[in-house]
Structure I
């Protein structure tokens, strides 16, 4: 059961936000919440139909949103995405780099170069290029907040998940390095590290059955799955002026799993 509070209606008033992987799950929930809190939102993903639904939902609540179809494995798509956001709304204040994949879970010795590329291209190169183009805009402005979705897999390990875990550790490494380079220039960079969250993404991957998923959730201190809406509130905080002294942080939101 989610306990997320979606209040603070005007917290992000006047800000422009960009969300990748916004067609479902945490990305969709974040786009909706940022708009509810006053931001103008550009939503990006590969599936146009689902993006249109997100934009429609935001506009039905009186919010402002635009969509663009993007494959984050293509640098040209990312450059066009950031340009679209700035051309549409004049600036970029918040960027949530959420798009990614879990890849194929298997023992490390069974992994291949093809599978390596499959997971590293979106999860690492996609985040790298997104940060680069977003920061070009934000550094010129003298302000901005970038949040990268790193997963609790960025701070711990899981059996048979070597490639996925490696990508999420890489995301946290880029986050920390960029935060050092850019904080004095007005741009903050943080990572969100979700645990087991009730989204389509987490119903795939290493979980062999619904029973295994439920057993894992019951074994966390929280005793349940997290919700996409709960993760969205964290992104909204990190993107807001309330987090003005927070940068380089990997905020773990996993129901206590990684410390238990």
Structure II
């Protein structure tokens, strides 16, 4: 098994992953967790320009938003198709002076001279697609300058297990647990290697990182029926997702987990 390259799904990501209510929830949690660092909370100091690297950033939607807020951004990915879409948006949003795109694997970041000392490293929905996620996390930590931050999101295996239980897919659950392959059909956006939160938090500590924030992304959204979601105002769902994103057991069942970590 090799690390997943999303050249074949670039257009599908563009159309389906980053928009709609799912995207609104994701952004709300990320901006809440990063507010103090970005200088956008009521208690934060005035924002300063940060050097931000988006590792495995694909089209770089979140990173480009940060560039538009005044930060310098490097978007890296192994997919040329994803980076081409990112460059289209760099031009469309007039961000060329603040954004660079680099085609290279996550594992090569720490040895690349084009990468600066990193204030904030984004690694969103990448680890679960890697063949060896733990060594990759160590390499990410090495990219951070002392006191630098890692914003890490990953697909939560607990949520996937609960979804299979909820659907009564007990045989599929047993097969997945036995094989260690949790991916769906070819072209599926369900990763083969969803991660256990407690395991990733152990890796974080071993990599010399201190946990600053721990949130769930989509704690209940995915368990609602489409009919119920359509009846409710999107803003009300986002509000409750933010509220329950740091409350167990809801956080433990979130589709994605966000960990904000600081290099000690």
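Tabulated results
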{"quantity": "Which of I, II leads on distance in nm of label points 7 Å out along Cα→Cβ at positions 29 and 245, largest value", "calculated": "I"}
{"quantity": "Per mean projected area of the Cα convex hull in nm², the highest-valued of structures I, II", "calculated": "II"}
{"quantity": "Value 0.90, calculated as FRET efficiency 1/(1 + (r/R0)^6) of positions 125 and 237 (r between Cβ atoms, R0 = 30 Å, to 0.05), assigned to which of I, II", "calculated": "II"}
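Since every read-out is calculated from the coordinates, none of them should be taken as a lab result. Since the structure is predicted, the reported quantities are computational estimates derived from the model, not experimental observations. Cβ atoms are built from the backbone, for glycine too; each structure is taken alone.
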